[in-house]
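Engineer: Down below are the structures I want you to see.
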Structure P
Amino acid sequence: MTPQDRCRLYLITPPRFEPAAFGETLAEALDADDVACVQLRLKDVDDDSVRRAADVLRPIAQDRSVAFIMNDRPDLAVETGCDGVHVGQQDADYDDARRFVGDDAIVGVTCHDSRDLAMRAAEKGADYVAFGAFFNSGTKTPKFRADPAILSWWQEMMETPCVAIGGITIDNCTTLISAGADFLSVVAGVWDYPEGPASAVKLFNKVMAEIA
């Protein structure tokens, strides 16, 4: 994942889904407009459930040249053929994750609202850093709250791309795009959009293109 001319979408899977049925929804969303990345994020399920979901969703993303990222688990990322892994501060260590997935894979790191954590991750070689949460989220209760100013500061200081996370919707994303987010990480803002995920993807891209 590299810097680009305008902000792009970074989709995260819903907390619960049936892989085959969701695979159809994912395909429609990815076919609607530009998406940079899909992260498989499943909590409180066994490894076989994660493997089954990855086996269904990974080819849907990769066949469309969309990066497919595993949340938390570098070992499963390698086993299931993902393009990389995203690790939180309480998950796998960056160095361990990089050793697992190799130099050519994507490793992204959650940095909450911390400039120090982000700079350390970037200096080690992270492919992107993620800041947030910027808004309340129905996916999980945020323990950290970031200010959009951190995105502007990051763009002035570093070349490593930054991802904005936490409760992002079409209605509130403009501030983050204008502040300098390279990617918007979205869950419910796409999958629960009243007119459907494909419509949400189109609208997010429309806003991003207008602000670029």
Structure Q
Amino acid sequence: MAPFSDHLGIGSEEFANLRPLFSADKSKVLLVEGASDQEYFQYLQEHALPCDKLASGIEVVPYGGKDTLKNTLLVQFVLRKFDRVFVTYDMDAESDVRAALNRVGLKEHSDYAALGVAQAGKDCIEGLLPQRVLSAVNGRETDLVMKLGSKDNSERKKAKDSLKKEYLKEFKSKTDYSKDELKDLGKVVRLINSKLNAQRD
């Protein structure tokens, strides 16, 4: 493993964190930033909700954060490994990763897309969730919300990570969503399905 990780320009520990990338075995792969994004898309693949369902032949694989996408050699390796790849990342990382993906020949909306909406605090996958999910968590977890304004970077990060888990838990706890509530998530799933299941030229 060491020579291989050296060739890709990553340390052995980081290489180990990327194991899901190397163990995926389906030909169509949706690459997502981390474990919570993976859970959202797998849930949208496995459960009947009033929005588009992620196609069953797509494997959802986390790539371990935005810095992975800036490693051109690694991205090129992944692109060669699978027949079809679609990359997602949180909109708040766009300035870091968009140029890197363009450098390896990927095109926005054809090969990759940012998740979220252009609004403070919603520039991530959680920004696509129904408003009642966000309101329920924010109303219940006021201490965590307050910590987002902390001057301590570590405290802010811990609070953000904890809130992400709470949003996911709240989203999965309900099934009575309307089509309108899930329209943003449905739009993303529809795009992914259309690109990964499109006929080759």
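FYI, it's all coordinate maths here, none of it is from the lab. What you see is a predicted model; the values in this text were computed from it and never measured.
Engineer: Mean projected area of the Cα convex hull in nm² was computed and gave 12.0; which structure, P, Q, did it come from?
Structural biologist: Values: P: 10.4; Q: 12.0.
Structure of origin is Q.
Engineer: So, one more: Can you spot which of P, Q the value -12000 was calculated from, given it is helix-only ellipticity at 222 nm (-39500 (n - 2.57) for each DSSP H run of 4 or more, over all residues; to 500)?
Structural biologist: Answer by label: P.
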